[in-house]
Structure 1
Amino acid sequence: MILDRYRDAVTRIREIPLENTVQSPFREYFCAAAEFIGRLDDFIRSFMDDDLLTTDRMPELIRQNQLLYGDLVRDYAHSWMNPSFAEVKLGGVQKELTALYGEIRGLVPDAFEKRYESITVVLETFIQLYCIFTGEELPSEQEIRSVLYSYAYDYSEDMVRASMQEQYDPEESTHLLKRIVLQGSLLNNEYLYRTGEYVSKEALETAAFAAKLPEDIVDRMAYTWYRGYRDGFILQGKPYSKKSIAEFRFDAGWERVVRRTAEYLAADGYDFTVPRHASRFLTRNPAGAAGYYISPNQQMDYDHAYDLQLVMGDRIVSRMLEERNQCFEEMRPEISRYAGPIVMECFGGPEFEPAHHPANPVFTEHQSEAYGEYRNSLQVLTHKYIHEEERSFTIISWPLPSIGPDFRDIFRETLEINTMDPDTYRPVQEKLIAALDQAVYVEVTGRGNDTHMKVMLHPLRDPERQSNFENCLADVNIPLGEVFTSPVLTGTEGLLHVQSVYINGIRFRNLKIRFEDGRVTEYGCDNGNTPEEGRALIRKAIFMEKEHLPLGEFAIGTNTRAYRMMEQYDIGARMPILISEKTGPHFAVGDTCYSFMEDMKLYNPDGKELIAKENECSALRQKDPEKAYFAVHTDITISYRELDKIEAVRQDGSRITVISNGRFVLPGTEVLNAPLDA
């Protein structure tokens with residue numbers, strides 16, 4: 001039945017270039033979309049009977065990758081995916097038409113996974129839109145948007161269910177990707193052409209490098225990743241043996257490491273999922289890709305981040321939450337086994353600073369509020385079914401060959417950093433915590449910048465048995481090396497100023513965020529052509545479309561070896577926050593690190609109970625949970641180079657200097673300076 005619908009849709013679409021019933025330039029748009037759909041159909045028909053994991057038609061797969069993605073790489077400036085180009089051609093309806101074109105271009109992974117129903121729904125919507133352009137008068141913007149709204153509203157349940165199954169259900173997760181991880185030939189890089197994603201130069205180089213790694217190195221990488229995941233449960237007293245589904249998130253090219261890690265998990269009785277990046281605008285997160293994805297064009301991703309704006313509103317939010325809840329109920333058996341994500345980040349990709357264009361869709365103020373409320377409600381709903389006291393995660397990071405000619409040296413150094421001995425750092429960080437626990441507040445001042453932050457701490461009723469700061473070693477958050485707390489918001493104030501920092505794939509220049517009573521009041525950066533463009537980028541990439549976020553975390557990173565690597569190879573601006581947060585003090589806007597775990601008993605290795613697990617926002621979790629959490633936690637680091645002092649200020653005003661002139665001066669911590677001095 002679905003194949004009949006698919007074939008009928010394709011037959012009708014192939015007729016469009018032969019017709020002359022739509023006015024120019026809209027005819028050119030529809031012909032271009034129809035031509036791409038024809039190419040996609042050629043691929044589907046050619047490989048319908050092939051197993052894409054084992055087919056020996058590799059030259060044809062390589063050719064198809066170029067046919068299906070090449071124009072987005074070579075000539076995005078003149079693509080109908082480009083809102084600026086489309087605005088010149090299509091005028092006031094370009095947002096709607098480029099969004100639909102994006103839905104069509106996003107069908108390639110569905111074709112590889114042979115999801116014909118998902119493809120057919122988009123093609124039928126395209127035909128519906130084409131038909132309203134065939135009349136004597138052009139349709140209004142509202143008529144066009146109504147078609148897209150009906151598409152999103154009518155099929156939202158299918159889209160939501162598909163995204164949740166990919167994440168939580170090993171039987172329904174991306175079959176092809178999972179089979180490639182488990183069974184594919186990974187000893188050369190050609191397997192990437194079997195995935196259905198665009199195959200970039202960076203991904204090919206990464207896969208070629210990983211294919212040649214000695215087995216013992218692959219095993220060391222995998223075991224470190226697996227151990228961090230397992231130990232995260234054990235150290236926090238969570239039931240690892242009660243769970244049996246892990247979710248892999250990783251960059252293309254490292255499948256060999258993922259396979260070995262999956263083998264370690266399988267020995268513990270675990271299965272896994274490998275979700276793809278959401279290609280539908282309804283389920284896509286404006287903040288960026290969270291699943292398996294190779295971008296053919298980062299500017300394109302940025303331009304289409306807010307296609308959801310075309311339908312976002314209270315009604316669609318209510319429907320999506322209702323459907324999420326229904327899917328959670330239907331998937332209770334899988335959800336009860338879900339242990340959390342096991343994440344690999346990569347760094348050193350080509351530098352990218354997005355260009356904002358007025359033609360790009362953006363949320364209205366009401367839509368920003370509606371989307372923010374949706375993310376808050378979704379987080380609360382998710383934790384209703386996936387209890388924080390029973391789930392964990394781990395995250396690790398590796399360099400990409402595109403980081404430059406020193407890649408192999410940087411990789412070797414990262415391997416050493418990721419596998420450092422926590423027993424060496426534990427006593428040093430205990431000395432830091434002992435000093436910080438004497439303080440009423442901590443004061444941080446910058447060097448060569450305007451940073452001056454006052455961070456209020458929770459009062460300790462029993463300092464012999466309690467602590468404000470967690471001694472973070474190498475488990476959920478790899479590499480090791482930080483002590484962190486959840487500040488008291490009242491009285492926390494000041495300016496956080498970082499000259500250069502890489503956050504969510506974007507290099508921010510001259511980033512400034514001001515806090516009053518622990519909440520963001522002002523912010524800006526030098527990215528973009530105007531101050532408002534810079535603020536808009538901060539709202540998108542750091543605040544996730546929220547305003548007045550609280551300061552959820554204050555930490556001091558202690559991994560000076562990682563800092564030395566950054567300085568030695570001049571890669572500080574390209575480091576992921578996962579590593580760079582260990583190379584100086586960092587501040588996180590949004591939720592605390594203990595969201596939904598505030599009532600759990602947690603302890604440091606020395607036996608002291610952690611009491612700083614909530615703030616004035618999360619304290620509302622019982623009475624008003626939608627105001628307690630923000631579904632945001634974004635770290636911003638000040639490197640040692642930009643750091644002057646960190647001082648713990650006691651009740652009587654006396655001070656304990658922890659760091660001065662970017663060096664550790666607290667007795668017992670001077671060993672951390674050795675890599676800095678080297």
Structure 2
Amino acid sequence: MKKVLALFITIITISTSFATEGMWIPSLIDMFHSDMKTYGLNLSAEQIYSTNSSSLKDAVIQFNGGCTAEIVSDQGLILTNHHCGFDAIQKHSSLENDYLKNGFWAGSKQEELACPWLRVTFVKEIRDVTKDVFKGISDDMSDSEKNKIISKNIKALEKAENKGGSITAKIKPFSLGNEYFMLITEDFNDIRLVGAPPSAIGKYGGDTDNWVWPRHTGDFSVFRIYANGENKSAKHNEANVPFKPAHSLPVSVAPKQKGDFTMVYGFPGSTDQHYVSGKLAWIINKERPARIDMRNHSLNVIKPAMNADDLTRIQYSSKQARIANAWKKWIGQLKGLRELDALGKKRKFEEEYMAKAAERTEWKTKYYNVIGDLNKLQEEGGKYEFARSMFIEYFYVGPEFVKYSFEYYKLANSYEKLEAEGTLDKEVERLQSKSKGFYKNYNREVDHAIFNELTQLYIDYVDPELLPLGIKDTWQKQGDLIFEKSLIMNPEKMAAALEKSPKKAAKKLKKDPALKYATSIYMAFVNKVNAGYRAFADKEEKLMQTYVAGMLEMFPEKNFWADANSTMRITYGKIEGSAPYDGMKYTHYTTIDGIMRKHDESNPDFKLTSRFEELYEAKDFGNYMQDNELWVCFTASNHTTGGNSGSPVIDADGNLIGINFDRSWESTMSDFQFDERRCRNIAVDIRYVLWVIDKYGQAPHLVEEMNIIK
């Protein structure tokens with residue numbers, strides 16, 4: 001382990017040139033800062049990341065655990081993507097107040113809408129604790145012994161740092177468990193919606209343009225962090241006041257040029273650059289195509305229903321966006337991986353790896369067989385991993401009644417225990433609340449159609465031995481019974497039954513066809529799939545740790561970076577277009593003129609509001625133009641992934657110039673393999689954001705809060 005640590009430090013230190021590939025840990029800024037300067041950076045390392053004074057990191061926050069946001073005023077005003085705030089916008093929308101369709105702009109702080117379910121997370125410090133986590137480990141120990149010591153050390157280190165309150169310390173593995181970092185974070189829980197453009201701006205292009213360049217989407221929304229009178233984290237309370245940040249990003253409306261430095265600071269979700277060829281082949285040929293197929297069938301039900309009815313549109317907007325986002329991304333991923341012969345490149349590296357391992361007896365003992373072992377493991381255990389993927393698609397993304405019905409499992413099967421513990425009333429209240437939230441955004445006919453579409457697919461894809469007994473011959477009959485007779489599927493009767501007698505309701509629930517069906521799906525996974533998958537995943541994890549340790553030890557000249565794991569990272573590059581295919585060249589920016597060229601009232605993805613058209617015709621673009629053009633989006637060569645949505649795109653002087661929201665379709669394969677020639681992130685230009693807020697939203701007071709750099 002000590003060797004691996006020393007080699008990792010050597011790798012970073014001796015590197016003289018970093019490519020734009022990589023998602024770098026901010027606390028290691030000194031190790032790649034000089035390379036950032038070669039790209040044009042004007043800031044010191046301390047200005048980017050510091051634990052002793054305010055720095056850029058203090059203005060970059062994780063938004064509700066899955067996106068990124070940035071602070072842009074000394075009153076806690078934050079920007080993120082429209083699609084990151086979409087759930088909040090949807091929850092506040094109704095037929096009377098259709099904020100999805102019409103947008104929302106708070107005229108004052110009193111008009112801002114509370115979102116008590118949201119949280120933002122600040123990173124206080126990132127600390128390398130690898131040596132402390134590995135303390136007491138020796139090479140002659142078994143994996144079980146090592147894991148016990150590592151677990152014990154992690155618990156002790158976290159306990160020593162956690163002192164209660166809103167600040168927490170969590171240790172996470174990096175580089176497949178070859179490194180460990182402690183993340184000291186603070187959550188704030190009083191978040192309020194301040195502004196959002198209509199979907200005609202925030203989702204302009206819809207599924208048609210998603211993951212595609214050229215792009216014209218105003219993908220942003222505005223929120224505010226509130227704190228108590230002492231500027232500390234607090235639950236939502238009307239007495240709370242706007243949060244005072246340690247740092248907020250100045251906002252630049254200065255002209256941009258091709259080749260300008262860009263830095264994306266955020267919380268990328270996950271990448272898997274080290275998968276062996278067997279795993280990558282399984283993803284390309286089996287897992288991704290099946291998941292795409294499942295989601296395609298769902299979308300073919302949801303989209304026409306949304307187009308036909310406004311209430312259904314509001315109910316399913318957020319759900320449809322989540323389903324479609326991954327669906328289209330995966331299609332692009334497969335296309336890119338095949339076009340770049342990712343499998344061929346992976347196999348070539350594996351040959352190099354094994355040849356290198358054969359050079360020394362010590363390396364051959366530790367590393368020579370690991371690739372073969374991983375590929376063999378994938379072949380033998382892949383059926384469990386595939387069944388798990390299909391279960392996730394069906395149970396969590398497919399017909400909604402399945403997951404929802406399973407919420408009643410505890411009441412039906414543990415009534416006596418709940419009563420004895422004194423938690424029965426709490427469980428009933430939970431179910432009542434769950435029911436209200438569920439049925440607010442539920443359409444029975446749509447869900448029944450999804451059930452009919454996806455169930456046969458699920459049965460066809462999964463190994464028959466891993467499915468619920470008899471499902472193949474009974475699912476249609478069960479479905480008809482569920483939608484006609486289930487108490488759970490009748491919210492009024494269910495509510496009345498719980499109110500009158502939870503005990504009798506629990507008895508009825510045991511026989512309820514919806515709960516029985518959901519239980520059969522869930523328990524088949526638990527009893528037939530999960531144990532096999534866990535055994536497979538545990539073996540894979542240990543082998544992958546060894547595989548990556550071999551990379552670090554045997555290839556000191558290569559620049560390896562730790563895969564994304566939802567922790568704070570920095571990536572850097574330049575504003576630039578791309579030429580992904582022969583005869584095709586993309587410019588690095590788009591303008592408002594392109595919005596009008598795409599405008600098509602017959603296509604929901606390209607509709608515009610009358611106000612937008614009026615402003616365009618009047619050429620009322622304020623001071624937000626460059627060379628008589630209003631930029632809408634731009635591309636840069638930053639390495640991003642899911643979780644970077646909402647990340648600030650920062651210029652050489654630390655100013656906000658855009659909000660990252662996507663990658664080009666040709667770039668989606670970068671989760672597995674990055675290609676500098678074609679991989680580009682897409683950002684909405686901050687000047688377009690300001691124009692929409694100021695001119696379209698008639699909320700200039702929000703722009704006045706910001707520190708505008710001209």
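Okay, here's what the table says:
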read-out	value
Which of 1, 2 yields 20.1 [mean count of other Cβ atoms within 10 Å over residues 199-206, calculated]	1
Structure from which 0.95 was derived, FRET efficiency 1/(1 + (r/R0)^6) of positions 327 and 639 (r between Cβ atoms, R0 = 35 Å, to 0.05), options 1, 2	2
If volume of the Cα convex hull per residue in Å³ is computed and equals 174, the structure in 1, 2	2
Origin of the derived value 0.20 (FRET efficiency 1/(1 + (r/R0)^6) of positions 343 and 575 (r between Cβ atoms, R0 = 25 Å, to 0.05); candidates 1, 2)	2
Which entry (1, 2) yields the derived value 11 for relative contact order in percent (Cα under 8 Å, 6 or more apart)	1
FRET efficiency 1/(1 + (r/R0)^6) of positions 495 and 623 (r between Cβ atoms, R0 = 41 Å, to 0.05) from the coordinates reads 0.15; which among 1, 2	2
For 23, 60, 17 (P(r) over Cα pairs in 20 Å bins from 0, in percent, for residues 207-526 alone, calculated) the corresponding structure among 1, 2	1
Comparison of 1, 2 by FRET efficiency 1/(1 + (r/R0)^6) of positions 335 and 599 (r between Cβ atoms, R0 = 30 Å, to 0.05) - largest value held by	1
For 67, 58, 43 (Cα extents along the principal axes in Å, for residues 247-430 alone, calculated) the corresponding structure among 1, 2	2
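The numbers here are math on the coordinates, done by the rules we state, and not lab data. Since we're looking at a predicted model, the values are computed, not measured. Cβ atoms are built from the backbone, for glycine too; each structure is taken alone.
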